Structure I
Amino acid sequence: MKSLARNKRATFDYEVLDTFEGGLMLLGTEVKSVKEGHMSLKGAFVTIHNEEPFLTNATIPPWQPKNAPDDYDPTRARKVLLKKSEIKTLIGAKQNQGLTIIPIRVYTKGSRVKIEIALARGKKKYDKKAAKRERDIQREVDRALRGKDD
């Protein structure tokens, strides 16, 4: 499984509650572009229209810009392929609990392009500061333990 794109801000801005794996419906030139690593998940999220999930705001530039169609939109909505039961879970959690659906990473599984999406709750500013403080403390403890072992 080769990771092609990661949403680096996902774990910083959101508290990830549950993850799902799904397929991504792409055009042929988009697949080539994604497999070369030319994809950005910055600011991307998943919306649900008519009980179908779509990846919105993910940027996939054209593989060969000169050969791209004139009406090609790099940030168009792309359908996410999930099981019906997973879609129902996402819809229920989004409506009842006010959660957000965000992409975590895009990777290949065999010759297929897959996406890992997550149900997440947005963190407040004080939550982010507390998480940073905990990371710093853990880093200091690890550093101290490493120094004593030598």
Structure II
Amino acid sequence: MDYIREIRKKVGNEKIILNFVGGCIKNSEGEILLQKRKDKNVWGFPGGAIELGESIEEALVREILEETGLQIKMKSLIGIYSKYEDSYPNGDKVQPLSYFFELEHLSGKLSTQDEETLGLKYFKENKMPPLVNKQHEDFFTDLKNYDGQVFIR
């Protein structure tokens, strides 16, 4: 079942709270993997919505594999982000509740087979492109400042 599609059939474009997971994967040079998103044609951290019946970890592993082709495991929870608003080109409005993790790449090669992904690229921390929204900007800021204490925003 596509949970978001089912909810949207009932509420249309009205603002809803959705649960998301996302994460940061670094290569051996310490560069950060970003996904160019098809819906807004801008860069962001890979991740996506938690489906009904999934745990946070299951959703994270599934979304990262779908969007990047990489098998990962969670290393650290960087933060939980709840006070944001966003809208999509189709008019859908959301308040995303997101869990953002530092991830470890276990296996697989980068692949852009996913319909939501225009491209994947590693960026140096000081050469990051503009990110998709304020929430992703805060992911990046908190990632740089992470000292073991989880951020709650």
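FYI, it's all coordinate maths here, none of it is from the lab. Since the model is a prediction, treat every value here as computed from it, not as a measurement. Cβ atoms are built from the backbone, for glycine too; each structure is taken alone.
Taking FRET efficiency 1/(1 + (r/R0)^6) of positions 87 and 103 (r between Cβ atoms, R0 = 25 Å, to 0.05) from the coordinates of each of I, II, which one would give 0.95?
Considering all the candidates, the number was obtained from I.
Figure out for me which of the structures I, II the number -10500 belongs to, where helix-only ellipticity at 222 nm (-39500 (n - 2.57) for each DSSP H run of 4 or more, over all residues; to 500) was derived from the coordinates. The partial results should precede the final answer.
Details: I: -10500; II: -7000.
Going through each structure in turn, the value belongs to I.
Check the numbers for mean projected area of the Cα convex hull in nm² across I, II and tell me which is largest.
Top value of mean projected area of the Cα convex hull in nm², among I, II, belongs to structure I.
For distance in nm of label points 7 Å out along Cα→Cβ at positions 111 and 135, which of I, II scores largest?
Answer by largest value of distance in nm of label points 7 Å out along Cα→Cβ at positions 111 and 135: I.
Could you tell me which structure in I, II was used to calculate distance in nm of label points 7 Å out along Cα→Cβ at positions 71 and 119 as 2.9? Please report the intermediate quantities before stating the final value.
Details: I: 3.7; II: 2.9.
Label of the source structure: II.
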